[in-house]
Structure 1
Amino acid sequence: MHLSVRHTRLARYLAPLLSILASLIVGSVFILMAGAHPLRAYGYLARAGFGCQGPGIRCATLTALQFSTPLLLSGLSATVAFRTGFFSIGQYGQMLLGGVVAAWIGSHLSLPPLLHPLLALAGGVLCGAGWAGVAGVLKEWLGINEVIVTLVMNQLAVLLVRLVWIPRIEPSARLLPLIEGTRLSGGFILALLAAALIYLYLWHFAGGYEQRMAGQAHRFARFGGIFPRRAVIRAVLLSGGLAGLGGAVEVLGVHYRFVTSFSADSFDGLVVALLGQLHPLGVVLSAVFLGGVRLGALNGLQLQAHIPRELGGALIAMMLLFVSSRRLFRLGAAHPPELRD
């Protein structure tokens, strides 16, 4: 029994590493088709994504941390939802609306420098939570599949933000860079703090225990006096708030205006959460890794190796495919086709 538990834990820790290795091997085929040498191309990617040749803007690691900030918050958002059995892929829409509210507060209100960004961040969190709450209510009270709802709401959010024009954010509302010459702002510290708080909440507080039980053992939770519907709604609101915070941090600390193209795209939260094994520490590591891969694909593969930067997105997609295939295989083994009818 003890060996079985150790084997399960070892397999859980090795799964992301094996997924990354498998994606790099498959990616080598595409690099060869582009007429380049895989090892040399991956060397360019590593140096451009994680290298550091000097302070400030010359250190790619700092830019990778900037890229990883919205990835981290989006991954935490997906982790909180998935842990409760709510398969939300609406992080992008929640980030958009959180970003637009934060940008509006940052550009239309005149407040003291410390209060202004705090209010803008709070507005982004509340808007993201409210937008996610709609999907939670539709799932829990009307029985509408959350995957369909969150996909549709992503597109609806894109249409809504196109109706709004917002000027540049006031200097008093901006998140100042942690290091001069970079766009790495205090938002990264907020994201790390959020990861620590989510870990404490999910594994050391009663509310987090209720959410995990509602996702892992729905019937057991009900017999144990837990109300799964309430736990799911609470998790969905928390998930949306984290995604909204990611959008707010992006506009207040990186662009200083509202944009619709974040460092985290539509399904990046899903990738980060699964690659991080739905654990906050794993989410932090996977977000930093994917931030470096995305930066390296832009500055290393495209500019130095003359390989389309879309290969970086293909690598991330293959990581998602390999890391999720293990979960799908386990699901199929537990419920074979002849037993599903």
Structure 2
Amino acid sequence: MIIKADIDEFLALAQLHPVLDVRSPGEYDHAHIPGAHSLPLFNNEERKVVGTAYKQQSREQAIKIGLDYFGTKMRAMVEQAEAIAATHGTPEKVLLVHCWRGGMRSAGVAWLLDLYGFKVYTLKGGYKAYRNWVLSRFELPYHFSIIGGYTGSGKTHVLTELRKRDKIVLDLEALANHKGSAFGGLGKTGQTSQEQFENELALQLSALPSEKTIWLEDESRRIGDLNIPLAMWTTMRQSPVFFLNIPFEERLQHILSEYGKFKKEDLINTIVRIRKRLGGLATRDAINFILEDNVSAAFRILLAYYDKYYIQGLFNRNNADQLITTIDAPTVNPTANCNLVLSAAILQNN
């Protein structure tokens, strides 16, 4: 049995059953529905040949060429789908299938799997419909509360503490696999595409109760090479900010504990990447301090630089005076600072 499902039904079913993405490996690698399995009908070159035939010759000729490729793969595709279903842990023989627009590729694979005995759901509109759903998630009126603070304030650790206390938390830096600053990629494995970041973010947002407070860290719109979607970013900039005002020296020690362990060349390369904004003299001094094993002095320069830009961004929002609550905190202590933030939030809501 083959059933066409709209995006909401398809995503609900995806919580229970495997999703098979039958687009080419290149399309899948660029971005896909989180958790989907790649089961390509055509490889990258085959997709190109079929697409060219469709545009330059006819739909019928493209189908014939596609069938030549498809015929030799049928058994392997059935066996791969069977293995995916077996490892998914659901006894029902149910599979979800999609391609780019919900056209011939998903129809062909669905036919084959239905013939073999699976109950198959295909996605109306395909991955394109999913992308429209993703973009719509960022337009919703979320109730964000923002943890602010200069670099080195341990904002991410406060988010972790909030989660321990059963608060609703969205960790954008974890999703982006980057800590935000020029040094935020150190020790990380790299970032996904912008499209995949949006897919992952939308799925996480959809799992959160939008009518309740969602805690986030104050971010610039850009996290490494990725951008927070504009609609969501706009909502963030209109949300209350609880700014942890922690002394410079306390934050410097925290930064040293997080980044001081990295190799000299990695630190220097990162400094070089921001040399235009940092300025020639400060860049030279910071690099020389690193070479002299005086990491503390180098980071003192960098922290002063980031403080200047952060305070500009903090107040560069409409109604900043009404949105920002300053909380004086003596140390970078996640537990104590979480208490301070929650107390301030309670006072604000009363």
**OP:** For helix-only ellipticity at 222 nm (-39500 (n - 2.57) for each DSSP H run of 4 or more, over all residues; to 500), the calculated result is -17000, so let me know which of 1, 2 that is.
**Re:** 2
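Tell me which structure, out of 1, 2, gives 69, 52, 36 once Cα extents along the principal axes in Å is calculated.
2
Assuming 2.5 is distance in nm of label points 7 Å out along Cα→Cβ at positions 37 and 309 as calculated from a single structure, say which of 1, 2 it is.
Details: 1: 2.5; 2: 4.4.
Answer by label: 1.
Once FRET efficiency 1/(1 + (r/R0)^6) of positions 205 and 253 (r between Cβ atoms, R0 = 30 Å, to 0.05) is calculated for all of 1, 2, which comes out largest?
The maximum falls on structure 1.
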Original post:
Of the structures labelled 1, 2, which one yields 33 when relative contact order in percent (Cα under 8 Å, 6 or more apart) is computed from its coordinates?
Top reply: 1
Subject >> Computed 12.2, 42 for Rg and Dmax of the Cα atoms in Å, for residues 85-132 alone - originating structure among 1, 2 >> reply: 1
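Computed from the coordinates by the stated procedures, all read-outs in this text should not be read as laboratory data. Model, not experiment: these values are computed from the prediction. Cβ atoms are built from the backbone, for glycine too; each structure is taken alone.
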